[in-house]
1. Using volume of the Cα convex hull per residue in Å³, for residues 104-247 alone for the comparison, can you identify which of 1, 2 gives the largest number?
2. Of the structures 1, 2, report the one carrying the highest value of distance in nm of label points 7 Å out along Cα→Cβ at positions 224 and 264.
3. On mean count of other Cβ atoms within 10 Å over residues 48-55, which of the structures labelled 1, 2 is highest?
4. Rank structures 1, 2 by distance in nm of label points 7 Å out along Cα→Cβ at positions 120 and 312 and report only the one at the top, that is, the highest.
5. helix-only ellipticity at 222 nm (-39500 (n - 2.57) for each DSSP H run of 4 or more, over all residues; to 500) was computed and gave -11500; which structure, 1, 2, did it come from?
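None of the figures in this text is laboratory data; all of them are computed from the coordinates on show. What you see is a predicted model; the values in this text were computed from it and never measured. Cβ atoms are built from the backbone, for glycine too; each structure is taken alone.
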Structure 1
Amino acid sequence: MLNAGKCAAGSGVALLTAASALVINMAAGSGKPRDRAAASPPPGVAYRVAGVDGLDIAYREAGPAEAPTIVLLHGFPTSSHMFRNLIPALADRYHVLAPDYPGFGASSMPGVDEFAYTFDHLADVVEQWLDGQGVNSYSLYLMDYGAPIGFRLATRHPERVQSLIIQNGNAYEEGLREFWEPLRAYWAEPSAEHASALEAFLTLDATKWQYTHGVRNVESISPDNWLIDAALLARPGNKAIQLALFYDYRTNLPLYPRWQAYLRERQPPVLIAWGKNDAIFPAEGAEPYKRDVKTLEYHLLDTGHFALEEDGDAIAALMLDFLDRHVSDAQR
């Protein structure tokens, strides 16, 4: 997303043409669900599809099935693609799963008249997908939209959560600052005027800004990121999906006290690896976790919203060290 007051709608039509064709053909070419009772995934990353309540849910899987599981939950407007480099870095020692939500990536994209695009419903789908995979114990990586989805899973089934890795994933009012003013206006009055203002968040320029704002070296960030994401956003019907989720984001704020109570009462080990230059979820949203979590490892990284793009190696190293110490031998 991008502050509507700072970003005009991007043209980018010519840039999107090739990427649109590529990504839409990829999304259409889904495979069959794989029986989890079969052998562990082969070396490298497997690209799979599972049926969930009539939907095809695309996901990436790597690592031995008998190892502790890490579930990677992506943000807006991307998909499991954001974890393309992190997954292989973890898979030698962990079983890694990363789904695409409905309306994102290569998963099914039913229209808003066919599917309720709410965070409750997305969490339902991810929960059913995990159940279908036979996974009932895991660590969660929470980023952007992955935070409200993951915290719903954690509060529904706290006994399943071994640890949390939080990367620019908000659970406190302190983390919603100036950037959120156009969204708050839409929540208060979901008018056509306020919706139109938010459409600037769905442009190629806005998506590029999410990847490049606050980074140390713009030239280190692959343009594939925003070209792929923008192509998926440009699919017919996807704008209505994203506006529905923008509006439903308001339902997360009343749940913050419940999520904070979960942290205080259950005390899962938490790793914070946060891009401190993020204008969407600034570092002020990372700080309050210190109030509620006793076993907290806290790292502010000198990068932006999609911290994995610039500091993926550092985050992978932090995760491996953290998980090796906090996922017990009994859980292995």
Structure 2
Amino acid sequence: MGELLYLSSEDIAALEIKPRAAREALAQAFRLHAEGKAHVQPKLTVPVGPGHFFQSLCAAMPDPPFAATKWVGVAADNGERGLPNVNGLIVVSEFTTGVPVAVMDGTGLTVLRTAAMSALAASYLARPDSSTIGFIGCGAQAYGHLASLRDVLPGLRGVVCSSRSRASAEKLAEWAHEGGLDAEVVDRPDEALACDVVVTTVPAQPGLEPLLDASLLRPGCFVAAVDLGRPWRGVGLRTLDILATDDHAQAADPSNQAKLRYPGPFDADLASLVVGTAPGRTDVRQRAMFLFPGFALGDLAIAAEVIAEAERTGRGLYLPL
């Protein structure tokens, strides 16, 4: 039956998938989804306790011809163990035959996928002249988002970093400075809300109380709420001009709807933005938020891009089936 390609986290990092390539792969997948040619189920969650759960995400599409499932374990207190809060594995099969073709680390790929989804949304919802970006939460997703959003918003120059751990905020600021940006660490999360672009990546944790007020966002800003919007006070979110998500159907699924700080309805999703059935930003003063739980089609699109690059470069380990 052939061989199975195995790609570790180091392999995926070494491939250096470019932000533009990731964004274009996502756009193609969501275009197929809008045309009814992709097959996706809402994510399934197995809750264990506060900040502790497992998830399964499944999708299939004919071009590139693959199907994939991602198995994810989330443990909010993993930092105390020296482990990432989110750990995952992705299995990819050939679309027509169902034969498994690859197994790969899902943790780093999730960062790449999520940042690319935010960047794709930003290409429709952020002001092209955005010059400042604020991070509330400075973990792995912040690094991925800074790289992806700089690619789609090349005018970004200033970075504001806020985190529960000042050390992690300082580390992100140093990394941004090394990349040629002006970066500062602030003590209060509200200070990051004054930026043109805001990224919130607050992990699930017991006893977390919403602390961010959408009324403090400046006119024209774009927010990527990577964290289900958990640090935001939900009552103020509908005051924003545009609320978008990754997929209307998944966001309306009761199990996923219950996790989002704002339960919907949403003005747009990625498929409607890509094909133009939702207009995106139409005024420079509109305040927009991309609030999303993560969508299996995104994982599949990036996994397919990773496989293509691995085959091109000879990266990875082939195992007998």
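1. Largest calculated value belongs to 1.
2. For this comparison of distance in nm of label points 7 Å out along Cα→Cβ at positions 224 and 264, the top structure is 1.
3. Values: 1: 17.9; 2: 15.1.
Structure 1 gives the largest value of mean count of other Cβ atoms within 10 Å over residues 48-55 among 1, 2.
4. When distance in nm of label points 7 Å out along Cα→Cβ at positions 120 and 312 is computed for each of 1, 2, structure 1 gives the biggest number.
5. Computed on structure 1.
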